[in-house]
Structure formats: structure tokens, C-alpha cells
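Engineer: Right after this note come the structures.
Each reported figure results from applying straightforward, stated rules to the coordinates on display, with no laboratory input. All values reported here derive from a predicted model rather than from experimental measurement. Cβ atoms are built from the backbone, for glycine too; each structure is taken alone.
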Structure P
Amino acid sequence: MAAIDGKWNIAVHTPFGDMKSVLDVKEVDGKLEGNVTDGMSGDVSPVENGVINGNEFSYEINVKTPFGDMKNTLKGTVEGDALKGKAGNPMGESDFDATRA
């Protein structure tokens with residue numbers, strides 16, 4: 001089992017407040033597989049282009065918004081029972097952190 005495997009409660013700290021979601025992911029041959037459940041809508045988005053190398057990871061998801069689908073990219077590090085890093089989309093970049101669910 002890779003250090004990132006499992007469920008994570010994520011909070012992306014945006015200028016509009018914290019955007020919460022649950023990441024359910026596992027590492028398979030250096031790639032991340034799983035999905036993200038939006039904390040407000042309950043919409044589920046599959047993890048795309050997910051990779052992990054040591055304690056560094058990145059993945060993309062497409063999120064439904066009133067303006068259409070928006071690609072979000074998260075890049076960060078696994079630090080024990082915590083994740084932290086940057087989340088970006090066409091509107092900008094914000095810090096995120098996560099704890100095991």
C-alpha cells in the first residue's frame with residue numbers, strides 16, 4: 001500500500017472560502033486511480049493523469065460549474081497522514097491541505 005492510498009478530506013483555501021471534497025485514491029504502478037466527491041454538490045469526478053513519485057503527487061479532475069466543466073489540477077506532497085500543496089484552475093491557484101478521512 002502506497003502512503004497516499006485511502007480517503008482524504010481536502011480543503012482548498014480559495015478567496016471565496018474553503019472548497020471541501022473527499023479524495024478516494026490508490027497508487028497503481030506509479031499512477032493514481034480513484035475519484036473526488038465534491039463536498040457541496042456530491043458530484044463525483046474521476047482522477048485523471050494522476051501520478052505519484054516518492055511523496056510528490058499530482059492529478060487532474062473536471063468539475064461541473066455553472067459556467068461549464070472546469071479542469072482543476074492538484075500538485076502536492078504526502079506527509080504522513082496529511083497532504084498539502086497547490087490547486088489550480090483557469091481562475092487561479094490556491095493552497096490546499098488534507099487529512100485522512
Structure Q
Amino acid sequence: MVVYLSGINYETNKQELERLKANLFDLGCTIITPEAKELDKLIWSENVRLRLSFLQSSSTIYMLPNWKESAMARIELTAAMNEKMPLCFSPNDIRELITTLDR
């Protein structure tokens with residue numbers, strides 16, 4: 001399962017983020033994190049286009065705790081909802097989704 005992490009910003013606790021990534025990896029997930037500084041060098045419309053292309057190649061979107069504070073995360077969530085993509089807000093959501101897909 002490919003998981004797109006949304007809502008990463010300067011306030012994101014990097015240790016918690018790394019713990020989450022390790023947890024998802026242990027569940028067998030491939031993780032896409034659009035946090036690369038190179039994205040910040042793009043003009044806004046190109047940044048959005050690239051992020052949405054990453055999102056479209058994912059199985060689900062995982063919303064980090066502070067996602068509501070990010071306009072980009074809200075755009076990503078709206079796009080995921082439009083694509084009827086599973087929405088995850090906790091590691092338990094991912095576990096349940098994996099269990100559902102295994103049936």
C-alpha cells in the first residue's frame with residue numbers, strides 16, 4: 001500500500017514523524033512525503049500540480065495531526081476525497097484498511 005503523508009509543515013515534530021514512518025514501513029507501506037525542500041522552490045501552481053500527481057499514485061492519504069493548519073493539506077484532502085481515496089487519520093486507520101484489503 002502506498003501512503004501519501006499530508007500536513008507536514010515547520011511545526012511538525014520530526015521525531016514523531018519518523019516514528020510514524022517507521023510504523024507505516026513495518027506495516028509494509030510505501031511512504032510518499034512531499035516535504036522535500038525542492039518543492040518549495042517551485043512556483044505555487046507547479047508545487048500543487050506535482051503534489052497532486054504524487055497523491056494520484058498513492059493508495060491512501062494519511063492526514064497528520066495539524067493538517068487543518070495547512071492550505072496545501074486541505075487541497076490534498078479535497079483531491080483525495082474527489083478520487084474517493086481512503087482517508088486515514090491514525091495508524092489504526094491504516095491497519096484497518098490493510099485488514100480490509102486482505103479479505
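Engineer: Work out the source of 24, 21, 14 here, i.e. which of P, Q gives that when Cα extents along the principal axes in Å, for residues 49-88 alone is computed.
Structural biologist: Structure Q accounts for this read-out.
Engineer: Also, quick follow-up: Going by distance in nm of label points 7 Å out along Cα→Cβ at positions 41 and 65, which of structures P, Q comes out largest?
Structural biologist: Largest calculated value belongs to Q.
Engineer: Another question, if that's okay. For which of the structures P, Q does the calculation of helix-only ellipticity at 222 nm (-39500 (n - 2.57) for each DSSP H run of 4 or more, over all residues; to 500) return 0?
Structural biologist: The read-out comes from structure P.
Engineer: Once relative contact order in percent (Cα under 8 Å, 6 or more apart) is calculated for all of P, Q, which comes out largest?
Structural biologist: The maximum falls on structure Q.
Engineer: Right, another one. Taking Cα Rg over 2.2 N^0.38 Å for each of P, Q, which is largest?
Structural biologist: Biggest value here belongs to Q.
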